[in-house]
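Visitor: The following blocks contain the structures, represented as structure tokens.
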Structure P
């Protein structure tokens, strides 16, 4: 019998900073039975500054009705915000 799974998630700063480059988010997401992935949206902010590409992280923890790999208690994904601002 397949059952839904859930995980907790939260963003973490890298070179990109919450509040100026993206909106920090945290919560719990459900992965429906039979699915192998889900989407966690993170809102990117336009700051108008030429600063190059910057990274932030998405941490996933506390799986319910699912497991991570052996000995893993957290999965961490790095995301890149590509700079679209140009010098005049």
Structure Q
């Protein structure tokens, strides 16, 4: 087991350069499921904003909601992540 998650942090940082939204969520879920993370909560806190940065507009477009609370975006992001975990 790694003593820290530097390898996974670097992986996600590199992915941020070329991937957005759905692909980052997929990668994050793959890391959570298949890698032995030292601190998954810290990885979540560090990359949450990047992994779900496309959701606010997506929710507004799909559900025609003009004003969203951050909690709504977070909840929708967690819902989408759960769907990825179950695939």
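Taken together, the values in this text are just the output of simple stated rules run on the coordinates, not laboratory data. Values in this document were obtained by computation on a predicted structure and should not be read as measured data.
Visitor: Which structure, out of P, Q, was helix-only ellipticity at 222 nm (-39500 (n - 2.57) for each DSSP H run of 4 or more, over all residues; to 500) derived from, given a value of 0?
Guide: Label of the originating structure: P.
Visitor: Moving to a separate point now. For which of the structures P, Q does the calculation of log10 I(q)/I(0) by the Debye sum over Cα atoms at q = 0.14, 0.20, 0.23, 0.25 Å⁻¹ return -0.50, -0.94, -1.17, -1.31?
Guide: This figure was derived from Q.
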